[in-house]
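Please find the structures below.
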Structure P
Amino acid sequence: MNILLWIVQILLALLFVFAGVMKLIFPTPPEVPLPDWFLKFIGLCELLGGVGLVLPGLFRRQQFLTPLAAIGLTIIMIGAVVFSVKFFGFKYAISPLITGLLCAFVAYARWKVRPLQYSFT
């Protein structure tokens with residue numbers, strides 16, 4: 001289970017870091033009916049959440065932040081699903097829905113099933 005969680009965490013981290021950097025670097029496309037500052041804020045949250053999925057476990061410090069990052073990214077993905085359904089239709093909401101479910105899985109599994117705790121004995 002631990003290996004599966006690490007694989008999912010790393011893949012989600014890569015996805016969110018990439019998406020966050022793209023939102024921070026490039027201007028808002030004209031077909032997106034959101035203010036530029038809001039998209040930059042979401043990009044920053046995605047970037048920090050992606051980093052928070054992996055770094056606490058790698059450095060073995062503040063490991064409680066991993067499920068919190070996954071919860072925050074789940075909330076962002078709920079908003080992405082609602083936005084996609086409202087403005088673009090149901091078929092565009094499948095990708096953020098699956099991503100949000102994976103984030104919720106990581107949050108639950110790292111909180112209850114297999115928390116990141118290392119013993120040094």
Structure Q
Amino acid sequence: MVYYENPETQVVYAYDPDTQQDLIDQAVVAGWIYVPVWPLPPTDDQLKAQCKETASDLLYQTDWTTIPDVANPENSPYLENQPEFISYRNDIRKYAVDPVTNPVWPAIPTAQWRSN
């Protein structure tokens with residue numbers, strides 16, 4: 001068996017060179033990457049590290065929602081649904097503090113703006 005990774009999806013495919021040379025040739029032409037061995041599944045520690053990194057990135061992306069004047073009704077426009085973002089960030093923060101191997105990520109709220 002030989003292995004090629006689709007760089008767009010990062011999925012590795014196994015091919016038998018005796019019967020699937022045409023598929024191997026197509027993978028090479030498409031720019032797929034030769035992988036010398038079948039990849040091992042990630043360890044629990046790797047999955048937890050990935051969870052923590054993703055949680056940190058998601059918190060970073062929504063940091064702006066915590067700025068006090070963003071949700072201040074005296075400003076125009078202001079973020080009307082800041083409590084939804086606070087709840088979302090609390091759910092994400094749990095994974096940043098205590099990462100798991102198989103997180104279920106909540107949906108990010110859509111910012112709702114209101115003008116005075």
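Readers should treat all values here as calculations from the given coordinates under stated rules, not as data from a laboratory. Only a predicted model underlies this, so the values are computations on that prediction, with no experimental measurement involved. Cβ atoms are built from the backbone, for glycine too; each structure is taken alone.
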Can you say which of P, Q returns 1.2 when distance in nm of label points 7 Å out along Cα→Cβ at positions 16 and 48 is computed? P
Looking at structures P, Q, which one was distance in nm of label points 7 Å out along Cα→Cβ at positions 64 and 80 calculated from, given that it came out as 2.7? P
Have a look at P, Q and say which one yields -0.47, -1.04, -1.08, -1.15 for log10 I(q)/I(0) by the Debye sum over Cα atoms at q = 0.13, 0.23, 0.24, 0.26 Å⁻¹, for residues 24-95 alone, as calculated. P
Working back from 10.3 (mean projected area of the Cα convex hull in nm², computed), options P, Q, answer is structure Q
Supply the structure label, taken from P, Q, corresponding to helix-only ellipticity at 222 nm (-39500 (n - 2.57) for each DSSP H run of 4 or more, over all residues; to 500) with the calculated value -24500. P
By the measure distance in nm of label points 7 Å out along Cα→Cβ at positions 72 and 104, tell me the structure among P, Q with the highest figure. Q
